[in-house]
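Participant: Next up: the structures, one after another.
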Structure I
Amino acid sequence: MNLTPLLEAHWINAILPELVLCIGGMFLILFDAFAPKARSLTGPIAVVIFILCAWSQRFVAVGTFFGGTYEVGGITRVFDITFVLAGILCTLLSADYLEREGITGGEFYALLMWGTVGMMMMAKGLDLLIIILGLELLSICIFVLLGFQRRLPVSNEASLKYFLMGAFATGFILYGTALFYGATESTNINVMARWFANPDVTITPLLTVAFVLLMAGFGFKLALAPFHPWAPDVYQGAPTPVAGWLSVAPKAATLIALIRIFHAMGPVLPQTKWMTIVAWLAVLSMIIGNSVAIAQRDLKRMLAYSGIAQVGYMTIAMLTINEDAVASIAIYTIVYALMNLGAFGVISMLAKNQNDPQTLDDIAGLGWRRPFHALALAVCMFSLSGLPPTGGFVSKFYIFRTAVQSGHTGIALIGIITSIASVYYYLRVVYYLYMKESAEGQTRIDGGIFATGALAISIIGIFLIGIWPTPLFHAASYAAHLLLAR
């Protein structure tokens, strides 16, 4: 078999970040096996490997590779940096958490790296099968990471729930892919784009079923309503740093994959009601996510419902795929990684039985006992609610502005109203931090230098993007232009 046509020049440079993470993960497992007494060094080594992955972006070859199934460009670099940022923050937060829980191991960081490789495959895949392969690699890593605290029933329950629901979601995506293949005679997104661009194309009910199946599968991965019920239970039972990583990075990978698919379908979307389905998913997510979050006292469940609403905001920009929409989604994912991982990071420092919920009462008076950690959580809450001068305000502004400019004023108005409503439960956390007295036997905060460093990165990033967003927006817009100009 001649593989030469599938191996273009500089193909190894195209997958350099993925190679760094794959080799780094294998090295950490071997290091843990042969040097068990130095197990505490696996966390710092993992951070170095992630930094090397980010640095390797300088040498990545831009173009289409592996027979037109893998594309590396400006937008994939932006999302790669988002994945690596989420990986670094999760690693820093996990180092102290795993040591406190007595479950430190090189395989944890290896799974984190291999999951990041899966997300990179999803972002760069120009073929639905490549996207599905990346999704399955990511899902397998998530299954194991969710149940990493295997002595805890809630952790095992979270892993099992995600596994069962994920299997159904994958089935929907595969069946939808099969139907699209039957219609377009290809799973390659570029070939599908040419097929949809044909003026003689007829949109049959079978194609609508295929789109619905794809959206059901990807809707599960995004935790869009009504595919969201798994999220609160899984986040609550998962190791807290893993819950933070799960709430951010896989969603970013799914969004860039959907951007490619929607862009390919662009010529026929005005003739169909397909985007109406997406609009309803966004509206339901914003309303249900924010409404139910108000009633939550468990911090992880509150952030789970908050995440459902946040991905609803991002979905608004998907209704019209243009440069501003893609750029605003890219910026939102970066900011969301900073503020949501920062919030989960503070919760991960609550030193208590992980079978018990982490509630608002656990952080009462934290502002006076641990000022820096309380400040970090408060900043993340301000940013999640969209208050200036935080990155959350800027990212929401770009999303809503894009929706209005694209003619989706009604949906943007719903997003603004629900965002205003969310201020209540976000600021309720701040109220407990500074205006509620801590009870006797209050849960202590146990955070080391690595976790504190992660929180510092989050705070600096949130304010830097909030005060000076122009360079990031210009870079994201240029990358989006290159993607959509194909």
Structure II
Amino acid sequence: MRTFDLSIPLDLTAALAPDISLMLGAMVLLLWAAWGRESIARQRAVGAASMLLCALVAGMVLFFMWTDSTVGPGPVAMDGFRWTADLILLLATFATIALSMDYNERERITSAESHVLLLLATSGMMVLVSARDLIIVFLGIEIMSVAVYVLAGMNRRSDRAAEGSLKYFLLGAFSTCFLLYGIALVYGATGTTNLTEIGGRVAAAGATNPLLLIGMALLVVGFGFKVAAVPFHMWAPDVYEGAPTPITAYMAAAVKAAAFASFLRVWMEAFPDVFVQWHYALWWLAAVTMVAGNLIALAQKNIKRMLAYSSIAHAGYILVAVLARGNLGSSAFLFYAFAYTLATFGAFAVVVVLSGRGDRYLRIDDYAGLWTVRPWLAGSMAVFMLALLGFPIFGGIGFFAKWYMLQAALDSITPLARLSVILVLTSVVSAGYYLYVVMVMFMRPVSRPDSDPQPVGRLTRWVIAAAAVLILAFGIFPDPVVRLTRSSVIVPIDR
């Protein structure tokens, strides 16, 4: 009969300090948001406090990153991969709150709890990327998912938001069953939920146990839903279109980054010695996701749905990092996640500005002639589209993100030459819809009935400007990001 030690060691408490601090701060802000009448002023005040809390927690993460944290075989990781992923998630949360403050004021969404839910979702993501135990993986996913279900339907006046939120909740609950059942089968096959111990026992016994193989397959399904990989992507287009635009950016960047970080850690630490058993499944999952995401994106006329399918295609690109494994795979993932987060938030910030009240203008053709009306917005959007495409020079850091992903694939333990060819070809296909947006903005006459777009909120303007400047600056001088990501790898634990 197994016994469980429920005591929490001091080093574990210290490892979870940023996560717990964010949760406690969110609880305090929740009380503030709940007391008193809803108003735009209260919503903005809670938003400003939430941004300050994100900055403070980021400072804690930097402190842990700069100190020599002891890495043990416990349930929580304290390596550079975890801290760098946390910084990317906090950056995404900061940008989402900034966009939401302007967006909520325009749409008359007065509930300040939306910012608190973002903090709670991010705390779940931080738990998720630090998890070295399948039970903690499950807890992190649930903390994240429950908050995001509500955020997707935050605009209670929108039928599309309600539909998207309901679809996300139902399919999310369904996929959770696969994930939890997979965890149960892996535990049944190995007798533990600790990733390091699973890896050791699988290496000793091999992958002959059918419970283990089925459990691994169910884990792939569960993670496949969270990262919106084909064919588990059905929820993404409707949810991304219906959700408030800042929340769509958050789901496309932060939720995907957190799920992939955990996916990568689970496969690298628990199942590295049974690579043959899961390699071909993930290979085909990556290939189909890249092809389907890009081809379907070509047919989209709605900018949010186009970016949704673009996000699905990028999930296929990031799956290449999972297959590459090792230091190359984890560092390439972090570099790509940073570049993708900047480009995604910049693009959705422009969508926030141009969509108008009620998100009336979401067709790509509504962007016609933007260069003659708002040249700085058109130029910024062009930078973001080229960054997502991975275009040299003007695509800035996006080009290097694709380059390092290809380098990781070709230099991995098992070279992924054919998958690299698919990545390059599908990236060429993506030019068909990214460059179409640029062409519409610069080469067509104005077609909108109100040729003068709505004024740009101050915080939204800062998000657009910061994203564009960072993309171009790191495209010229990528060395700081390269050094950081190359030093921030998943540290293997001796079994």
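Participant: Just checking, which of I, II has the largest value of distance in nm of label points 7 Å out along Cα→Cβ at positions 173 and 365?
Facilitator: I
Participant: For structures I, II, calculate distance in nm of label points 7 Å out along Cα→Cβ at positions 37 and 397 and state which one comes out highest.
Facilitator: I
Participant: I would also like to ask the following. Match the computed value 3.4 of distance in nm of label points 7 Å out along Cα→Cβ at positions 341 and 357 to one of the structures I, II, and report its label.
Facilitator: Only one of I, II returns 3.4 for distance in nm of label points 7 Å out along Cα→Cβ at positions 341 and 357, namely II.
Participant: Suppose distance in nm of label points 7 Å out along Cα→Cβ at positions 221 and 261 works out to 0.8; of I, II, which structure was it derived from?
Facilitator: Here the read-out was taken from I.
Participant: Can you say which of I, II returns 2.4 when distance in nm of label points 7 Å out along Cα→Cβ at positions 61 and 253 is computed?
Facilitator: I
Any read-out appearing in this document is the output of simple, stated calculations on the displayed coordinates, not a laboratory observation. As the structure is a prediction and not an experimental result, all values here were calculated from the model. Cβ atoms are built from the backbone, for glycine too; each structure is taken alone.
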